[in-house]
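Derivation of every value follows stated rules applied to the coordinates shown; laboratory data play no part. These numbers come from a predicted model, not from an experiment.
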Structure 1
Amino acid sequence: MTQDWNDVVGRFLDAGSLESKETPSPKLIVGLGNPGGDYTDTRHNVGFMVLDTLASRWNVTIRRKKFNALTEETHVHGSRIILLKPQQYMNRSGHAVATAAGYYKLTPSDVLVVTDDMALDTGRLRLRAKGSAGGHNGLKDIIARLRSDAFARLRLGIGASGRMDAADYVLARFTSEEQETIRAAVQKAADAVECWLRDGIDKAMTQYNVKNGAD
């Protein structure tokens, strides 16, 4: 088992060292969340919400079971796209991501992860080409499994927990007052993903970080 896992990660790292490919690499878009009906529409599952929105736009359904995840493949904006919703709990999200990345021989720049962020105001977006986990357990596990932090990540703000326990807060659903803000933010996050696919990370960051006041 250890050797198999090392082979998967090795394929991912080897792919990152290649200077050119005969055909463009697929793009892996990952939405983070917790599996199961009990967690549907909770704050921690906004990554799933964004992926479901993209799937609806592209007329596909994310329901194929592979890589310990629900996944679907399609072609959009001239790219082959893999949509991935890990089906292990948040702090084990990296297993599905690294397995898929190794299988498709992806480089870190081929991967975009969509996740929630308590450090951002509700509905605010922040897109980055790489970086630390910022205290997010899902990102932390992905970085550890890929042995790289050089993948894009789109954070969608869910606001601070205040006096509420952080674990309870992220597993709670949005209040009625937050619903409209989150619906609009999920649509804008899907727009940002499509911009990343069409125009690349730099243009997407310029357009969506500035619009949301990100520093």
Structure 2
Amino acid sequence: MSTVSETGRGGTERWLALSGAAFVVGAVAAIVVIGGDTPNGDSSAAKVSAFYQVHQNRQNLAAFVLAASVPLLVFFGITLAKAAWPARGGRSPIWPGVLAGGSVLAASAFALSAFIHFALADSADNVTAAVAQGLNALDADTWIAFNSCLGVLMFGAAGSLIPSAGGYRWLGWIALPLGIALLIPFADFFALLLTAIWLIVASVMLYRREPEFA
């Protein structure tokens, strides 16, 4: 891990370390608190159309909150990658690059999810029930996009943190199995929950890190 002086870290950069935790809060608020129990992918056309016509404004808000959370994941990924970037020659910087790229991919997948959800909710009273049902099927399956992209992020985190000589190696060892599990059906659901916890813990540790990150 690179050596980062406390004075070299601006106030903005230090607060950006918490953006991973902020992303989790925003995503959970959008999907669980505001979005709530939406129709599943095999719901009937009539049920889907009726639900989104009744809850249109609430579901639009859920899409906006999720979309607003997207940049936070990018900020976190790049901030962590910068902290993990090797200061001198030797260790290859490929894994911090994978970490940063994975954060962009995952953010894009969540943005796609927000886009589809907004299209579904916003058009519910203007399209046929069959069209709403099709959009709902897409909306229900966007998890496969953001789970796989989060897997890339976690592989990048593992590759960046495991070689560390400091107290952050254990975060890398946890990230590695999570990255694998995010690509495995059924296991990916539990891995997603644990990844959310990992993002919060990593954000707090990155924010509170000592003058030397490693």
Structure 3
Amino acid sequence: MSPTSWSITGDYLENCNCELLCPCLFAVKPTYGDCRVPIAYHIRDGHYGDVRLDDRTVVRLTIFPGPGLMSDGNQKMALYIDERATPEQQEALVEVFSGQAGGPLARLQVLVTEFLGVKRVPITYTIDGPIHSVFIPDILDVALEPAGGAHPPREMVITNTRHTCGPDLPVARGVRGKFRDYGYAWDNTGKNGHYKLIEWRGP
């Protein structure tokens, strides 16, 4: 059977516990040895085969215990799926955002050694002027603001990166950065962040 074709256009944000700029962009160890990063994706327009994915949101949680480089692997991962998703949409979203459907996340999934699970939750993804945010009640509250730009509120953009979301990456800082679930709790307020519009597709 041939792989299911898919594509998405949407907004992405992340907020890790490293200081600006994230060391992973330079292929060196995380600031504090470990990495704790929720990554949110809000799909503006997308499909997985015949299943439409418009206006659905997914959060992919990555925990790297360290020490070493993120590329060493040994990562834990969990998925939070928009509770508005139909069963068909949820299956498609898990396939795409776990890397099973190929595409950019397939390259990251080989680094994961423990899959913590999938939860259906209410997710709110908001862009309000320069502030990008994602919220899951009682679990996640992240908001990012542009960082380092010479002409605020325009962001500074670094280019030619090896980041999964593309080579040109806006630099952001956590205005809020709280997470609590799976026995973990942290606050990445003030720490490194990124956001941008992404266009991804699978086979």
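Observations
- At a computed 43 (percent of Cα pairs over 23 Å apart, for residues 70-157 alone), which of 1, 2, 3: 3
- Structure from which -23000 was derived, helix-only ellipticity at 222 nm (-39500 (n - 2.57) for each DSSP H run of 4 or more, over all residues; to 500), options 1, 2, 3: 2
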